[in-house]
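Rule-based calculations on the coordinates, nothing more; no lab input. Being a predicted model, the structure only gives us computed values, none of them experimental. Cβ atoms are built from the backbone, for glycine too; each structure is taken alone.
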Structure 1
Amino acid sequence: MKGISPVIASVLLIAFTIAVAALYSGWITSFTKRTTEEVGERSEKRVTCTYGGIALDDVKYNQTAGNLTEGFVENTDIIDLGNIDFEIFYTNGTREKSDQNMTLEPGERKPFTIVNTSNYDKIRVITNCSNVNDEISFNDVITIT
């Protein structure tokens, strides 16, 4: 019984290795390009968001008007902020999101109202920039009876 010659076996092994490398090189190239673009976009957003700031101001809890919490939210920095919503953290450990879908230009201040917010511990305002938020505890809110 004869086998294939060592030269032919070496050529076949080298050809197989080159074919596999060619298949993976296309995938690696597209994967690297896609990942680089995603990281670049995320980095750009993070750098942009470092110029963002938001603040809650003049927040009042009104028991007589049906458990309303009212106040102002202000963009305190130099970039536009969007998707501004509120999270209410209750004393029983639960959390509720109040979708306001507000946008604020730099320096802009807008009123907000959240209905039925009794027994809460704190309120947090969140934005399209994950590192731009503010919160106020119930103890710092003026109560109107």
Structure 2
Amino acid sequence: MDRATAMLWAIVILYAVGLASAFLGYASYKKLAKGYCEAGSLFSCEAVYLLPDKYVKPLGLHFSELAPPYFAALLAMGVMLLMSPGSTGLLHALALLNLVGVAFIPYLVFLEVKVAGALCLYCTIMHAVLIANQVLILKQA
């Protein structure tokens, strides 16, 4: 396996981790499953979920409801890129879609730290995935 293919595999695996975290966050937000970040600790997903600023008002959706389809789209694009590694158009589209998520990270972390006074473990994992993949995607370009 050459280096470019290995980097594409890393991108796909990281997006799979991001998607899993997005689903866990969604399940925790909807109280479908018990989360791993308990209220009162450094990681308190519940405190973060309760923030009114975590809603995308024009869509009427919480970020936790947007994360699973967003990461599913990123993962699908990553798999397509793995199947056709020479597609620069697809690579650029993936870089742009990933960058949209990266652009929101400072705002979301501000809300978590300054407003909620806690971090969301699932959100932190998704943020790390987006930043790592942005670096990997830029190395592919």
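What to note about this one:
- Parent structure of the calculated result -23500, given that helix-only ellipticity at 222 nm (-39500 (n - 2.57) for each DSSP H run of 4 or more, over all residues; to 500) is the read-out and 1, 2 the choices: 2
- Structures compared: 1, 2; top value of percent of Cα pairs over 17 Å apart, for residues 6-45 alone, i.e. the largest, recorded for 1.
- Origin of the derived value 10.0 (mean count of other Cβ atoms within 10 Å over residues 14-21; candidates 1, 2): 1
- Ranked by percent of Cα pairs over 24 Å apart, structures 1, 2 are topped by 1, which has the highest value.
- In this comparison of 1, 2, the computed figure 0.65 for FRET efficiency 1/(1 + (r/R0)^6) of positions 78 and 118 (r between Cβ atoms, R0 = 41 Å, to 0.05) is attributed to 1.
- Source structure of the calculated read-out (FRET efficiency 1/(1 + (r/R0)^6) of positions 30 and 110 (r between Cβ atoms, R0 = 35 Å, to 0.05), 0.90) within 1, 2: 2.
- Top of 1, 2 by relative contact order in percent (Cα under 8 Å, 6 or more apart), largest first: 2
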